[in-house]
1. State the single structure among 1, 2 that was used to calculate mean count of other Cβ atoms within 10 Å over residues 41-48, giving 12.5.
2. If helix-only ellipticity at 222 nm (-39500 (n - 2.57) for each DSSP H run of 4 or more, over all residues; to 500) comes out at -35500 when worked out from the coordinates, which of 1, 2 was used?
3. One of 1, 2 was used to compute distance in nm of label points 7 Å out along Cα→Cβ at positions 33 and 73, and the result was 4.2. Which label is that?
4. Out of 1, 2, choose the structure whose coordinates give distance in nm of label points 7 Å out along Cα→Cβ at positions 25 and 81 equal to 8.6 when calculated.
5. When Kirkwood radius over Cα pairs in Å is computed for each of 1, 2, which one produces 27.4?
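Here, each number is a calculation from the coordinates, and none is a lab measurement. Predicted model only: the values in this text are computed from it and were never measured. Cβ atoms are built from the backbone, for glycine too; each structure is taken alone.
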Structure 1
Amino acid sequence: MRLKTRSRDSGMLEMLSMLKELQKKKASKSSSRSVAFQTKKTALFTDARATVDTTVREGAAYMHCKASLVALKAQEVSQDRHLQELSALWKHQDETVNNLLGMYPTLIEDLSHRRSAQINEASESSKRVEA
């Protein structure tokens, strides 16, 4: 009987030993899965932090550029204003030229008639020379 008890105890010990080994393997698998999960989680968080840092930097640069554009837009002068200024200058220039021409109308008419006569004489003399 003792032999049966011993073999039963031995079988139980062996079974307990096998169960302990099985538990160790399961714990080892679980631990390796946990380590892999933690590694992936850490990599994911690191990537997310880098993305956030980049986004924050780009956002700050965008805000700076937008502020610069608003400042430049405030300094902008419209083309209508320039056109008004230029048309006022052109109008003033036309008035000045017309006033000058109005002061000497006979002089200009006389000059144009004399110039016309000179051109006609030169044309006739060149025709005579050719003939």
Structure 2
Amino acid sequence: MIRNNKGFIYPLSLCVYILFIHFLFVLYGLYENKKGIEISVNNNNMQEYYFLTSSKDVENQLATQDTPIIAGEKVFLHGQINYTITKNSATTYKIDYKLNLQGVKNQLVATSYYDNELHKMTKWVE
């Protein structure tokens, strides 16, 4: 560049430099959005996996045992699920799940209903 700041090259190179910096900021914003979406998808997949495995275990327990354990806890790598089993009617059980994840302040609560005649979960409410 020319050392003279009154010429045409200086403002033109300054505009190109500002456009380049703006382009880098846009790319950084896209990167941050992508990382945030990736973390939330990973977190949701982990929640679904924890709920699914604990409901399968409770369903297996209710299918094999005559008198189920009233309350239990299942510990995972990044959290734990506490569940309680209550008799809803003569043939159904109501199971309440509470998921505590590491780094998440609030508990996630879900409820499922198990039919003793069908020997399977009939309803899931999250």
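1. Derived from the structure labelled 2.
2. Label of the originating structure: 1.
3. This value belongs to structure 2.
4. Details: 1: 8.6; 2: 4.6.
Structure 1 accounts for this read-out.
5. Working: 1: 27.4; 2: 18.7.
Of the options listed, only 1 reproduces it.
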